[in-house]
Every structure is written in C-alpha cells, then in structure tokens.
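Next up, some structures in structure tokens.
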Structure P
C-alpha cells in the first residue's frame, strides 16, 4: 500500500492542486494507521510511505501535529501516533473549578467530562490529558478518568505568599488553580517578600499522588493593592507575553527612526494626496489613513492606506516569532501590551502626520448605491496631512455645532475639511447600503474608566460614538471586504474573519425570552441578519432595548479566524477578513503578506497593481499551506479571547475596588441576567453589575425558568426577570473573588415564610399530574447554587465583533442540578 500511496490516496489530486510537493492526505494516513494496527513514529511512518525528501518529511510532521490538534490522532510520550478510536481515549484540556473539582473539554468538541477533586489534586488548569469516559457522576454529568498527561503548559503561577522566612505556600490569584503549591526561595536570587505580598513562582515539581507541587519564587510583584497591580496579575494569569527578548532588541536596533530613501522606491507615490488619520484622543499607534474623492459619473474613489508592517516584520524573524506569540495587542485601561515594539508601533510604522510612511494601500471604487466595486492593492508611500480625533471631526462635520471649538477646528483644518465632507457623504451612502444588506447594527454602550492620579477610579463614563467613529468604521469595513474578495479569487490558502449564524439552542432561548415580551424573531430555523435587524428596529424606542440587544448578542456565536471562507453573519458579508490593523493584530499582518506575495509573483495578477518600472522581489512571494492558515487562525482566535478575558478581569477588579467605597449606598438599576442562584443588576450610570442572591430576595421559594430568563416565587408568584428595574443597596464586595453583592430595597425581604404545603403547591400548579389517581410526576426543580456575582461585565460591541464580548454571568450557576459554565 505504501509504495503506491499516490495511486491509492483518494485525495491525491486535491493535494496536488494545493501543494507543490503533495504528501499523503489525512484520510490516507488514517486508513494506513487502521491497517497498521499500532501506534507509529513520524520517522517510521515516512519510511513506510517511502518519503525521503526533507520537505516531504517536514510536511508530514506538520500534518500529524495538525491531526492531533483536531482530535483525529493522538501522540503518546514516545512521540508515536495512533488512532484515538483504537485507544478508546479522549484528548482534551483540563478546566479547573474553584471548588476543587474540574472538567476536561474534549479537543473534538462534545460534552465536558467531570473530573473528581481527587484526580484534580494532580492536575492544573490548562493541562492536556487523555481521559476515558467511565460513566456519569451523581448529577448525571459524563465523568472521566485521566489515563495520561500529554502536556503541562503551566510553568509560572502568580499569587499571594502565605508564610515567613521565604518558605510557605501560594494562594493563586487564578481561582481555577486550587492545588497546594509549596513555596521556597530561589537560591540564585536574593528576593525579599513578605506574607500577603504578590509573587510569581516557577514550578519545579509537578503534583503527584503523594506530593504537592513545589515552586521557587522568581519575581516579587509587591502589595496587592498597589496601583496597576491588577494589570500585572492579569498578564501573569493569562500568560500574556510582555517582555522583548534579546533577538527582538537586536533586530529593532538595526532600524532607523524614519523611512530610508531606498525603501521608498518601487512603490506608488501618494504623498500628494491629502490623507488624514482619525483616532481617539489618547491613541499613539495610527494604523490607517483615508482619502476619498467623488467621481464625475457618480460614485467615489476611496483610498485606505494601512501601515506597511509586513515590510519590516519578516517571516520567521525574531520580531515575527514574538508577534505570533502575542497574536494581538492587549488594551487595558490606560495601559497597552503591544504586539510590536514601540519603535515600530508608535514610530516607523505609525502613520504620523507630516512624515513619509510606507503603506499597503487599497484603492476602491464605490458605486452610487454604496456597493463596493473593483479594488486594487499596491505598495505605496504616503504623507498624512493631519492627525485628527473623533471629537474634532465629529464637531467639524456637525452643521448644527456652532461652538467655539468647532469653529476653531474648522479654521485650523480648512485644507482638509472639504475632503472630510466628501468622506462624510460617502459614509452616508455606505450606511444606506449596510441597511439594505441587512447587516446587524446594535446600539451598545461602551464605557471608559476615569482615573485619579493615584490610579483610583473617579468615574465610569459612556463613550459616545459620533459620525467620525462610524465614518472610519465603514471605510475599514469596505477595505476588509475588498481584501477578502481579492484573496478568495486567488483560491490560495488565506485567513478570513468568519461569523457563523446562531445555533438552534441559543435561538430557542432567545425566542422564549422574546415571547414573554410580546416580541418575535422572524426567519424560522435559519434567521438571516435582516431578521435580527428587523427586531433591532422594532425595539429601538423601548426602554429595555439594552437588555433585549444583550440577549440577541448572546444568541450569536463568536467571530473567529479561519481559512474557511464562511462569510460574516452579523455584517451580512459573504467574504470578510481583517486588513486594516497590522500594528495590533497578527491576522492582518498575514493578510498583508498574501497581498504583497500577489504583487510580486512572476505573473501580473488582477487587482495587484504595480508602479511604472516595478522590479519584483521573489523573496516576498509566500505560499502558506492550508494547515498553516488553520493553525494561525486557531492561535489568533485564542490570543484574542485571552486578551478579552484579561481585560475583563482587570475591569472587574477595578470596579470592585471602586464599589468598596460604596458599601451601604443605594442605587437603582436594571436586571441584566437571571440565574438559578439570583439576579444580576446593572446600576444606572455606573455600568457596574452585582448579584442579588436568591437568599436575599423577598421570602419565598423561587423557581428558575432558564428559557424565559426569570425567577418565580412559588407562594407570592412574584417574578424577577430581565429588564426589571430594581432598587438595591451595596451589601458587600469581595475584591479577591471579583464579586459584588447587592440586597433589594424591599421591606418584605426579611419576613420569614412557610413553605407551601403539597396541597397548596398543587393548587398553584407547581406539580404535573399524570396517570390515574393523580400520581405526581416531573416536579419542577428550583434553581439553586452557591455562585456569587462577578464585579463587572463587558457589554457586546457593535461592528464586527459579534459574540466576542457578550455579557456572561453564569459563573457558578446551576440549572436543574447540572453545572452551567461559560464556554469561551
């Protein structure tokens, strides 16, 4: 079989169409291993398949790794590969729980497997393991037994030191880590730390049946209440790379602060065009610059110039390797962990005003109706004529704004004001086209934290989006769509930003909730974006639209990066990718490389423009494989989630710290989530969430109806549901656990109540009747749980990040006896 694998491989022709040197397909490898009947090493497999060329051997190695990642194969400690189905084992990742037990999330999807606290004593959150399903636990959850440890990614842990004289134990800040960790000083470092201080330890011995984990102290962070400490904890907890290695320093040391003259050649010179950048007041890295002009026959020409990061960040360089690890910049309140060193992100690559900068340019033709026509891409050089802000541009474009500031800015930027007005006209047509397309546009509220000089929260304020924000957003969307279409036409492996439609169960939950409000989501089993848009329009003037929009967002899936071009549900695009932010997102940098590759290929490609006298550079031609794009997509989706979770942790900590000074104060708010253990209330104006625990509700026994998102009192029939307005008092704040507890301003809440008798409960319809004689069956189970509130939540964002930052407060929730946890 192995000698003629090309003849026997059912996918040989497809592989040959994708790769210059095709290797056996996944299907062929699986069939080979079935017949082989035992695990086999990479080298042995290549020998059996008669593969000797180094490129072929490396390609098979990558394929085997990808198949393991996708749950098709498993590798053991001897680095032998075998079929999981033959081993009756399930590979997955451990998810710890603060109560000591845990779960394994299977790589291939499906239900999580419960892992007992006894087994978890030898495991850490994040470990990769092989488990065997052994039945169900007492709650009916599938239970697993860990057979083998595959990977222990956890190397360092941050927490508080509990001890003296350098010896003691660690109380991890990550509540998913409940293992005992014995702490001892590093003999090679003279570090001083005291009981209660935050430290970083490096594991030197993993836990086993007889011994706890042991670790040495490698860094002292300091007092846990020190300004900015919450960010350092989040960086360590989420393993966010934040230091540049020596190789990166060496490479940036060879760069000049300004663009060299030799780097300006072989490019389309656009320095005479009045490009401008429009960003926030505190922005320092300027990815994009725009310019538009009207066409004589109608329509517009739009230039979107993006920082040419990929020109400086070469594949497999130290800069590139570090950018891959980071995946994206992480934006904490008033602190950034950049994807690239500041020399590039804020300097050489940033499209600063009145200096020459290299750019990757997308020139688009926009038709009269706002639809996107032909586009071309080229390497260019620009000179931005102004660094503008959303506030300034919004005021200048608002005809009703005759304030002194607006008039001052109109005079200050009078050279570019006509071009801004052209962009504004284009924006309105693009928005009309967006509405015609049926794209979803939620009016969500984003917030900004205002700090004092001591980095204490002074206020939490909403961020107002004006036409300047929306103008830039529409220009970026147009460029992203044009880029996706260009990549799709090339029919080569690429990376897209995809957003699949909502899943069945989420739709059912949304429709059950809407039904209680007399609303409906049209579209049947497969609603389209326009159906969501109709509903969004119907609730536009409702006071509870914020809650309804949140539920609509929760019904959707998370947008991810993938080589599969599935389109973007929320934006109603058949093709979509990210092109516009290579300074802060690695997928955009990859997309730029693919565009540059097309420009420099030996044959001229439609849409890839070249200046007169162009000299192609073969070293710019990149041929990424589909498997490489799959790996990049999964990794960058992970780093994006990692950044979201880390920033959410920091914001929760800051809000909890702020609310400590508000204990005893009374507020009004709206119910933003309902669980089996209580209701979450978002305070008006403060945008802070806290929990009114079920035990603090007016005395009664409450049933949790998950589909309708409400609690109902058995005796009083009082209902607590999403959107209800409540008065609350801040009862307590737990900064360590990021929890805020409220109590209702309800005089009846402390009165004792007697549980209704069976007769009374029957009269209230709280039991189903079945069979002759009225035998009771299927009694409703009251929601319960020991979970408490999270100090803050992130609201869903508008634009293309559907599902990426939707609110979730299911921490510790239990429904009908089954554990319910957030899945990221």
Structure Q
C-alpha cells in the first residue's frame, strides 16, 4: 500500500510541475531558513558546555548600589576567590583571570601586538577543559615567567619548530623574557573564554591583596551537591567580615552558573561580548514564522487545486477507497514533497552557511554524521511540515461526495475561499511585521551613529602607548605630533569614551549630609576637553595656569551634580569632594556637560576629571578631515623617532564606538535577510494563487474582453481582491510590530521614535511587491486572445 501511495504521489508531482516547483522552492527556502536559525540557536544555547565540569563551575559577581541604581559587575577583587575556598569547604578550586595591558610579543624579527591574552591561576586547566597539544597542564602556568600560546600564535612565531622551551620577549608594563610551557588546542567558538595566550597570575603587577580592586574575573569549582541558595545566604556575612562597606555603598556578592554567563548581558566588562537571551527567543519565533509561511503556501495551493482533483477523489471513492485511505494518500504526497524540499534545503544550508557565519559572527560547522541531535531535529521538522501543511488539504479533499463531484463542475465553497484569504492575510501580516522590525533596527543604528554624544567623535585618532608611559614621555611624543600638518590638537589620557580605561571610586561632598556615589574617573593632561570637543556647563577647565589644578582640583559632569542633589552646575563650583573617604579633598572648579562615555543602552553616569600623574595609556589627536592619509603617514614616521621598538598602531574613536553595537547590527542584518526571504515565500504563494485564480476565471475574462473591457479593467478586476488582503495585513501588522519594537527599544536609554513613515513605507512596499507578483499573471491573462478561452462555448 505504501509503495502504491508513493508511486501515485510521484506521478501527481510530475504531472503538475508548476505546482510542485512553487511548493518545493517555498518549503525548501523556509526549511533552510529554519535550519540556519536552528543552528544559530543551538550554538548560542551550547556556550561553555564543552567544559567537562561545566555544571559545577560558577562565576563570582558583585552588585553595588550607586545613587539608587543597582550596578552589576562580573568582576571581583583578587583576594575574594581564594578566601572563599579557605572559608567554605564546598568550594574545591578557584581560578582568577585578568586582561593584561597591551602586549607586544617579539621573537627574532617577528614582533606584533597581541590581543586576547589572560593572566590565569595555575588551576585553570584543573577547572576548565582547555586541552594542551604540547606541555603539561599541571605545571604550564606554575612556572615563573612562563607563557602558554594558542596554536595560531605558536605557528606565527615558531612555524613548524617545537615551541616548548623557546623564549619570547614580552613587553607590557615592563619588558621580560618568557618561556613557552604549553600550546593550547583550538578553543571552540562557543566558549566565552577564548585566550590567545596565557600568563601566570603571579605576573599581575597590580596589588593582589586589595579587597576593593574590582578588576578580576573569578570562578569557583564546587562540589556536586552544591546549593546556590544555601551558599549565597553565607555571602553577606563573608562580605561584612572581609571588606566593610564604605558609608552609603551597599555591596553584595553572588554566584552565577557558567552556562548563564553568555547571556548575562546586564553585566558589563565581559571577557567576551555577551548575548541577549531575548534575541534567541526572537530568532526562534522567526524560524516558526518562516516555516509557517511555507506551510500556508502549501495549504493554499493544495486547496486552490481542489477543483482539478475533485474528480480524482470521486472516482477513487466510487471504486471503494475509504476516506482514511485518501487522507493517507494526500499526506504521503505532502510528506514526499517535504522530503524533497528538505534535500534541497540542506544544499541551500551548505551553500549559504559561510555567508550566514559572516553575518552572524559565528563559526558554525555542520556535520550531519556526528550531530545526531541536528539530524533528529531536521527529520522531525520534515514530518512536522509534511503533516502540518498536508493535513488540512487531505481532510478537505477527502470530504468530497462522489455524486457531487462527478455530475458536473465543482463549485468552490465559500468556507474554503475565506480560509485561503485568511491564510494570505496571515502570511503578509508576518512579512510586513518583519519588514517594520528591520526598518526600526536600521533606524536605531542610524540614530546611534548620528546622535550627538556630548563630544565630537569625528576625526579623533586614538594611539595606544606602549606599556606604562610616563606623563613626561607622553607629552614629549604629543608635542612632536602637534607639529605634524593636519593635527589640530592632542591629549594624553588613560580613558577614551567607548574604550574604557576609567576607574571607579566613591566620591562625597564634604560638610554636607549627602551619601557617597560611584564616579568614573578620567585621568588626562590639561588638553582633554579641548581635544575631545566637550563643553563646560559652569566654571572653568583644568589649566596649567593654576598650580593646584594638578593635585587639588577636579571637574564633575552634570550627572554627578544631579546625583548629589545640587540644583544647578554653578552651585557645585567651589565644593570640596572627598575621594573614597580617604581625606583626599579636591575642589570642584568646573562642570562638564554630560557626554555618553558608555553605550547608548545606559544613561550618562557620574564622571570625574583629574590631571593624570603616572602613567597614561593613550594619545588622542584631532585631525583635519581633508588630509587624513598624509597625516597618518607623517605620524608613523614621527612615532619611529620616539619608539622604534613598537609598531605604530591607531584607531578612530567613531569606529570604536560603532563596534560597541556589533550585536545589534548583526541582529538587524539577520532580521533583514530573513524578512526578505519571508516576503519572497509569501509572494511565491501569492503567485501560485493568482495563477489558479486566473485559470479558473479564463472564460469570464474572455467574455469581458469581448464586451469591451480594457487591459486596465481586467488587471484591476483580478488584482483588487489580493491587494485588499495585503491592505488588511498592513492594518493587523502595524500595531503588532509597533508593540514588539517598543519592547526591543527598551534596552536603549536613548532611542529613536517609531515614526509614522516607517509604517507608510512598509505598507507601500508590501502593496507594490504584491501588485508586481500578481500582475505577472493578471496581465498575461488580460492580453490573452479571448477566442482561445471561448472556443468550446
């Protein structure tokens, strides 16, 4: 029986080639999109699962209340993790990680700045699963002045030579010789820790006993029956014992499961850019919508062909076929169609995967022989699509009565026509909502790039300095750069908006009953505001003309003024500020207008400006836009006269700021691509329906032409019903998409309004595409010779 069903299904598919082509293309594109999204979601949800002890690894986090706002950070101070291990037996091992400053590695004639390095405790390999292709994991980070390289760096510096025992010159804060003690195996792309090289933690130059030095990523390995609730109940007592809270700065420690780290987007300063779990949900919904569009196509086209297959049903029932057998026949046909579509979809996935990886910033690879979960999911998807798309047409067609369908032409039921129209509305509602979402995301990205941030980000050149450069040396380099044609101004600093470098401290006005707040400290020379293009709201800038400005004066931003509760910027002038309750008092001499030094997801926070002592990490130059290439070439030559040991490197501040929104840009591009494919699938179904509609009304069209109907009259007659459906889809899609995008925009403190023109544009675009799709068939029918359609009458 199954063989017979299969034979008849193949025969039917081959007999109606256009119908088969439209359905296979629509289903294949839908299933390919669904598969790509499935791979993306699988990759996101599998982050850090390659570690063998992942279920027992937790990251320490801290929460600090700052001026009524709860700030969350994934970093702690160096002593916390070891002390937790000493105080609590359930903590078996701890690992601390820290990003080093810019690292120049040299071997022979090869020298290069390397990013992605980490200081790490020697227990790293006992807690995390990072296999070594060379070296002993137990001792690799225990030896003094050692380094573990990634395979890529090992090949870069040593080629095919065995790197173990080889010596590299490492320049960070100081220059030292380090010995290669290990080579890392390739780290999976779905790991939030992906080091390019590792250094022993004891090489960290900062004070490792400072309980308030929150700059270290700390992880704990716990016993199997670990209770997060019970453990966190002990942490307030631990915190109170080892670092009493400064007045007005409540602090709390927490633990976070390793598998949750990738989606902890509410925390800043990650080792790896975090993801938003909402995007995973949105992409999953997108996959459902797209496969739903493809299934609707199948259902619409199958029911639209009911008149051509009604006699087949009647004859089969007359010769004894039961309704159950007919349903089985039609379901076999739809499952076969789904199977053929899946084969084509897999080809499309393989062809499009490199482009999708580039779009999504992923390193997804597909191996159908080893990924049993994926194969099972694809098989389930095929059956689901085959059954979901074929069940209603099977029930619809098998319900015909033989006498009704064999005595004459079948009159299509009103119920079936209404259902088809309803499904078309659903298709275009989804497609239009996706297009609206794409336009809103694009508008938000444009808004971010064009918004005035409180400083002039254009033509700002950032030059990282090598190691811990003294203020005197930095000024010497800066002054020589200022003589280069095309350089307008410059400053030496520790911090640049969008690039961190600031540090946080408690500040409090003296002589007032106000709580302390957390301020972000910017250290620079006297030319920072001028070079960055920042403006003063009150007072004056820090100046070389005032000797006390170096050690006794400070600038605050407007956010700090508001946090202290002062009514105006001028009220702050002359106030004394205490840093971290240390008695180190500075006088407020000016107030800087607010500027966005973090992303536009967060509001402007309190900022403090002081003159840097030692060291500084960046030179920032403002360039004339007309001669940037020539200026860069001249700066490179000047650099070599000051430092021929380190290559000249630079970046533009506006580009660095744009890089902070990579995840949103990728999200918008992915939604845009899949929105385009969704509208393609919807139009494919509309094209098929238009074809069958014009075929059914061939004689009517012929009669109207004989009676004098023009080409425009015929096209209007055949198109208006479809355009009405698209108009209705617009009405339904607009409020749904408005609500959804309002929710997405809530993640941004500064956001673009969802303007009326977005809905007008998407509505007009959807109508134009629908008209273009339908017109191909309607114009063809309208220009046909009426003699051919009326010959048999």
Structure R
C-alpha cells in the first residue's frame, strides 16, 4: 500500500471518528455547524488545504529545476536520511513547529500579519472542519515554514508526508467539538483543550498556546495557558459582524481593524471610485480651494471686483439702463442709483425677459430655468437661473466638497443618500423649466459619481409624498454602507424615520420579493427603474430582519451604522428638529450645515463643522448689510462685508449674476468671527413677518389674506410658529361670538394658505408640517397685551404687533388668555 493511500485512509478515518464523536459527546451543543458552515469551510478545505499546497509545491519544484537544475539545490546532504522514517517525521514535526510557533506568534503581534490570521479566528463555533479556515496568503506563508526548509534540506518526501498527516489529523482534533480530557498530555501535544483557549474572544487569553502539533515551545517561551476549573466563555473576534463567507473573507485583510469593529466591506468598484475621488479632490484643492483661501486675504477688493463685473455685464439691460449701470463706477454710485429691491420690484423685468426670448430686461444672460419659491403675495416667485448662475454654483460646490472632504473624509468612503428637489417640476407659461438647480446638478452628475448615490433622480419626481419617501427608504435600506446623508431640512429625516417605523413589514417584504408596495402611486416607467435598482443581498435582508425584530423603534444608527457625515440646515427653526435627528444617528456622526442657502442664492460655504460657521460666496455675489436693530427701526446704514462686527446680527442684501440687485433677502445672519479678512457667519432666522419651520417660508401677509377671505370678524390675530411641534398656532380674538368651530377655521385656513404658498402646501402634504391649531382668546386680550408692551417701554403711538412670530421669541404667554 502506497504512503499516499495510507495518508488518505488515516485522514478519512479520523473524520469519521470525529463526526461521530461530535454528535455523541459534544463539548458545546450550540456549536453544531449549519449548512452554511459546512459549505464555507468545505471551500477552505478543498481550495486552501488541498489545491493550493499542490500548486505551491509545483511552483517550488519548477523554481528549483529552472534556476538550479536540481530538486536539491543546496546539496547540503545534512539531513539524517539514515534514521528510521518515523524518527525523521518526528524531527520534521519539532523543527516545523518551532518555525510555525514564531510565525503564529508574530501573526498575533504584527498588525499586518494579524489581518490575515484573523480569518482563522473568525470562527464562532469550533468543529473539526474549520481547522482548514486559513487565508491563502497565510497558507502560503505556512508553506514557507512547513515545507520549504525541509525540502531544501533534502528531507525525504515520505518523512514530510508523515508529518503532514499528523498535522492534518491533530488539526481536526484541535478544532473538534468533543468533550475530551487530555490530562498530562496537555504538556506534550497542542490539544483540543488548549486550542479552545487560543480561540477565546478575549485577546489576553487567545494570545497563548501557539503550538501547532506540540506544546513544547509554548512551555519554553512562556505562552502556555491552561487555567483549571473554568471553560472558554466565548470564541471568535471582537467584531461579530466580521465577514463569514469565503469570498468576502478573501478581501477582509484589506480592511484595517475589521476584527475589532464593524467597518465598510471592501468592494473593488467602490475602492476604485474612492481613489479617483481622492485624486479629484486633491486637484480641486489646488485649482479652486487654494484660490478661495488666497482671496479671503483680500475680501474688500474681491467684492468690489465682483460688483464691477456684475454691473458691467448687465449695463445694457433694460434694468441696467434705467438704473444708470453705465455710470456706476464705484459702490457708492451703485448704491445711489439703485434702491433696495424685492421680488415684486423685479417681477415685471423677469416676466418680460421670460416672455421675450433673446431680450435682456434684467440680465445679459438668457434664463435657463427658474428656481421656484413662495412670495409675499399669492403669486409664487420665479428666481432666474442663468448660465453664469450655474457656473458660480459649480465653483461653490467644488469648494464645499473640498471643505467637507477635509473635515470628514470617512463620509465619502461608502454610499451617499442625497435627497433633493426634482430638476424640473413644471414649465412656466413661457415654456421655461421650473425646478431646482441642485436637482439639475444631481441629475447631471458624471456616471462614475452617480454610482455612489443610492437614489436615482427619477425618484424625486414622484408626486405623492408618502410614496416618494417610501421608495427613498426602500432603495437606501439595501445599503448598510451609507456614510453620507444630505438633505436641506432635517425634518425630512424625521419623516423618513416615521415612515420607516410605520412600514417595517412592507419594506422588508418588498426587499425580499423585489416589489413596491406603493406601486399604484408610481408610473410604469418609474416602477421599472426602481425594480432595476432593487438588488438587496440575502445577508442584508437577514440583517434588517434582525434589526426590525429586535426593537420597536429602529434608528438610523441601527440600519446605517457607518454614517459619518450629515449635511443639513442647523440654524434657525431647523435647530429644533435637528436635535431629534441627532438622537437617531451614530454617536460620532458629524453634522455640517450646507451653508446659507435660498432659492435666490447660495450665500455661504460652511468651513467649520464645530460651530457651523461659513464664509459668504464673496467671489461670485456682492453683499451688503444693515445691523438688525437699525433695519427694524427704519435706519438704512449699509455696511460692506469686510466691515462686519463679530457677535452682531445683520440683515442681508445681495446682488447676484442672475439679476437680483440690492435684493432684500429678509434674512438675519450672525457674525461669529473672521477667516483672514472674511467674516464667518451663520444663519439665524428670517426677518420680521416671515416664519420658516420646515422650509415653507410663511409670510404674515399670506395668513392675513387667508383670514380676510374667510370673512371672520376679528379683533386680534396672533400666529406663532411652534418649531418644536412643527406647526403654527393661530390665536384669534373674535369680535363676534357667532363664529365657526376652531376645527373648521383650522381646516379652511390650512387650505387657503396652501393655495397661496406652494412650499407650505408641499410640507403639509408630506406631513413634515402639521396642521394649524386654532385657539380662541378671551375678550380684551389685545388690550392687555398692548398695556403690557407700553409698560415695557414701547411707544404707544407706534404700537403694532407683528401677526406672525416665532413662539420662542414671542414676549407674552397667550395660554393665560385662552377661553
């Protein structure tokens, strides 16, 4: 009988004995392998332990013959071939175990080697077959210590074969789930009892008992560990989410610290995109951010240059001719020639340029599209977007990317969940697209960048709000590796959280079956696009099943544990809802404000996530300011950007390439400090007469107009924006007792405001903004408030209440006057 046959019979016999013993006298009944364990470890047994050694041996022989012309290149003739074969096998075992001992020990102490050896320690149950679980790279290193030295020394193949049989059989027993007691043999062989401690989850315990076949070297080098009267409590790695499948374990060593914490899995495509992105950001740093930083040293001059460019470019427009742009040589000329404007002042110019293609009423550039927002009247505002607008927005985006990447590079490692408005929502009467510039950028992203985003643009075109957010969630839930979430308003994330927890069963079912529960709300085209995007892995579905069943309220931290960066508004009323959002995110998530943004302008770029301070887009737009107290008291003392004072609040007036000249944004900003000569600012709130809870920008005039349409006989009205509850409280003092119910008034008021204010209507449909609550006040409430105001020092002749205010800024408690 050949030696190979003897080896095969020995291995097979030991497998039969081990399998039977594990079933009859298991050390831990919970370690019984599942089919997926057999499958996975079977691949290791065949590929790594059977095929790979033969390939390595073939290469070793080929190498020796090719370069040395002999299978015994050293020709040392020092191996004691005259000794009995059994004795030679013992010598090989002692020598091999000494070399393997140090390889094994170094694999636990050198981080690079440990990454490969961690694959072997990923087992969370011991049974005979998972002794074969070694990464091919580590197996190749073992081959260098197990076989190569003895091959070069001229050791007979038979001696090597006997050693390898012993190595294989003992390895099976080491990993076996059999309740064996070795007694004094624990001081001779590397036994099952000793090896269990080596697989302990506690590194202080597992960094012992390195012996492969014998335990001699552990005894000599002080790494022997065999405590009495206790057993191993847990085995495996600290990270319980370490990859378990054969294929994913092949790339696991490429990921640092994967054994200790759950990190994003290595995917070649994603790694390539990230590498390209890193190069791109480096180039943007050189070409755009460095220039931006240099310009902050000369803020005053840059602003004057920007004003000159805008004025010169639009001097021949109807607006420019009327306001004498041609002679506006200095800022002082510009200020003298042009009054403070608002949208109603510019509306006619915009409408005429839109109606007459090629005309230049307001801007020298043609209007490419409109950003739509609500106005102070029932008519919406259509903010022009020109070629020059898009150019400046692109520059701002690139600088913003550099800042975000520098502050939170981990935010770009995985997938991105971005939520924007559609690029085009409708067409104007003059057939000019009405939509969102940010949506247009999203839609036209390069294909390579799009692959990082989890939601295609078409989803944002879904009209039904519940269906839209449901589909966003459905597509995003497929991906555990989301690291960046971007949405303008944090209330959007609270809405996603609400839909997630109210629809867990449907979402899980749709992922399993690749269906869409809200399909009746979608066009066939969008349904097809979404189904093409639905590619959840069985592993991800299993993860979600566990998460959904383990808690009644699923957080974003649970489903997206790697989120590192969230960009959303943090100022004004958004700060209230942001506090709720933060509780749903992973602990170390960094929130960065996208900056001072409005339909009219991208006003700033956030440079400091710690205080959300940003720098105005001073390279593209011209800014003027009036101190808050001055403006609210009728004093128009205008100040330029470089002269703003720290810790002071200002109203903002902008001149932009899109045709807004000295435009009153009715926004209040706070100066937090300086970056070179540029002030660092943050948005505080809308000015008097406007409130904004979720992006609706509700005007005082809209409320008063709606109440007027209802023909109510009112004595006093006060509407308070309750940011915490995301609703408006309408307090009414009625002059006539015969009035409709509070519910009727609330319903009608809600409907009438929705007809006037597009954004209010959208936020109400999506339920991000709750319905108005109406409360009736006692007779005499207005008079009492007036008396208290006068007592506080307000001039009686100038007394006037602003009918729309923020509740937390309102100086009186109206609850004491409720009927």
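Each value in this text was obtained by applying a stated rule to the coordinates, not by laboratory testing. Keep in mind that what you see is a predicted model, and the values were worked out from it rather than measured. Cβ atoms are built from the backbone, for glycine too; each structure is taken alone.
If mean count of other Cβ atoms within 10 Å over residues 284-291 comes out at 22.5 when worked out from the coordinates, which of P, Q, R was used?
Working: P: 22.5; Q: 19.4; R: 15.1.
Only structure P yields this read-out.
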- Note on the structure: Value -13000 of helix-only ellipticity at 222 nm (-39500 (n - 2.57) for each DSSP H run of 4 or more, over all residues; to 500) was derived from the coordinates of, among P, Q, R, structure R
- Message: If volume of the Cα convex hull per residue in Å³, for residues 20-211 alone computes to 165, which of P, Q, R did it come from?
- Response: P
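Suppose volume of the Cα convex hull per residue in Å³, for residues 236-515 alone works out to 310; of P, Q, R, which structure was it derived from? Mind dumping the intermediate values first?
Working: P: 216; Q: 310; R: 180.
Working through the options, I get structure Q.
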